1. Given a value of 25.1 for mean count of other Cβ atoms within 10 Å over residues 73-80, point me to the structure among 1, 2 it was derived from.
2. Hey, FRET efficiency 1/(1 + (r/R0)^6) of positions 49 and 177 (r between Cβ atoms, R0 = 41 Å, to 0.05) derived from one of 1, 2 reads 0.70; which structure?
3. When you work out distance in nm of label points 7 Å out along Cα→Cβ at positions 17 and 81 for each of the structures 1, 2, which one comes out largest?
4. Of the structures labelled 1, 2, which one yields -17000 when helix-only ellipticity at 222 nm (-39500 (n - 2.57) for each DSSP H run of 4 or more, over all residues; to 500) is computed from its coordinates?
5. From which structure (1, 2) was mean projected area of the Cα convex hull in nm² calculated, if the value obtained is 13.2?
6. If we compute FRET efficiency 1/(1 + (r/R0)^6) of positions 25 and 113 (r between Cβ atoms, R0 = 41 Å, to 0.05) for structures 1, 2, which one ends up with the highest value?
7. Given a value of 29 for relative contact order in percent (Cα under 8 Å, 6 or more apart), point me to the structure among 1, 2 it was derived from.
8. One of 1, 2 was used to compute distance in nm of label points 7 Å out along Cα→Cβ at positions 161 and 217, and the result was 2.4. Which label is that?
Structure 1
Amino acid sequence: MPSPDPSNPVAFFTALRRGFSERLTRPRVREVVVDRLLEDCFAALDQSCGDVTGLACRRGCATCCAVRVVATAPEILLIARAIKSQRRKAAEDLGRRIAAAARATRQLDELDRMALAAPCPFVGDNICLIYAIRPLACRSHVSFDEAACLDALAGLPVEIPVSAIHLTARSLIQNAMQAALRDTGYAWGIYELNQGLRIALKDHGAERAWLDGHDVFRSALINDVSEQEMAQAFDAIKELGG
């Protein structure tokens, strides 16, 4: 993977898109494409945001873990695989918690989701149980003021000082991955995490079906920005040399 410059958004997006596409079309890696693709994504985010200091985020703080989390199919599949690898009781318990969270939050927008303050099914004793493989959305949702986060969760009208670098890098990396998935024939949407995981845990052939080009998480699709608009943007960037 290249080490792109996030200060030049188009060049950054272009380098990542090409790198992700090469990863997706490389021969003899089909069975590990999810793992390798996300390793590249997570490394790109770490490289882009590694110099940011003063973050209030710390182990044991799960204040933001009540917000809606969106994820790509590879992110959902990686987490689902990790759950399935757990001992049966642990996997079943997580599955029940995910299903309950999906039912409780279905059809809620971001503000209603925050107001509900439903805990993430992966948080136990304020610790993320999937921290090492958490989605890009979670990795980039960082704050400089824990008190402001607590006030916001309590419903107070506060402005949370978040890291713009993290948000920008995440957006570019995620969109570059989506563009590369689209370019190479994979389902490239953005999905609600719990809804997507519910599907992946029920359907043991979900990863195989996705690798075969099927949009197995279609019912969990998030349409904040339509696929048509996203596709037009990706095509326009490609015409600029991306």
Structure 2
Amino acid sequence: MEFLYAAALKKRFECYGHFYRWRFGDEVYGCRSVLEVVDVSRVDERGSALWGRRADAVVVMMNPGSSRPLGRCEEGEVERFSGGEKALVLTQPDTTQYQVMRVAVACGWSHVRVLNLSDLREAKSAAFLARVEGLAGQRGGGAHSLFSEGRAEECAVGLRRRVGPVLVGWGQDPRLLPLAAQCVGALGDVERVGVASEWNSLLYAHPSPMLQRMKVAWLGAVVSALEDVR
């Protein structure tokens, strides 16, 4: 399998994200609810229409990290979550999205939807996990997750796809277990494809480890698993 590099992938795919602000208590959090990774030939003048389409496949990862719009973006404050239309803007891809693009090329997909256990934008994993743990003990503090009970309608829209299994790669930190369990519960009987943790069935290896050979190994394992279930 050819390992395509970022320069080639950026010519073939564009990313569109929905960015918003979530106010909880005295804090306002920067968030991203979805990222649509799409072949440039499939993008029309309204990138926002992508949310209303059935994606070829859906991927669930940990959080949006340092994801940011490519241009200026008015991040509205969300008061009520719904499955309705989202304002999507061109978004800067990162190394993890490039792995998603490589899977798309190998599988012949032109539209992959990336969802996350949490919408919170935080590049440092330790800071993100500390924030999640702090919110977990508060009433309504779990609304940053698309898979929380109050966002079931939005979650159902986001999970619409042509390929049966959902790709998963949210990492193996045990502090993710509550969010991972919530996501798996929302997925129900949907088959999950990823590189499973050796010590907990709810955790899966991150798609983009630091070492190149491990990136290649993850890619090969996931594409092979998808071929077995398609």
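Derivation of every value follows stated rules applied to the coordinates shown; laboratory data play no part. None of the values given here were measured: they were computed from a predicted structure. Cβ atoms are built from the backbone, for glycine too; each structure is taken alone.
1. On the way: 1: 25.1; 2: 11.6.
It must be structure 1, since only it matches.
2. On the way: 1: 1.00; 2: 0.70.
Source structure: 2.
3. Details: 1: 2.7; 2: 1.8.
Of structures 1, 2, the maximum of distance in nm of label points 7 Å out along Cα→Cβ at positions 17 and 81 occurs in 1.
4. Working: 1: -17000; 2: -9000.
It must be structure 1, since only it matches.
5. On the way: 1: 13.2; 2: 12.1.
Here the read-out was taken from 1.
6. Details: 1: 0.65; 2: 0.85.
Once FRET efficiency 1/(1 + (r/R0)^6) of positions 25 and 113 (r between Cβ atoms, R0 = 41 Å, to 0.05) is tallied for 1, 2, the winner is 2.
7. Details: 1: 29; 2: 23.
Going label by label, the one that fits is 1.
8. On the way: 1: 3.4; 2: 2.4.
So the calculation was done on 2.
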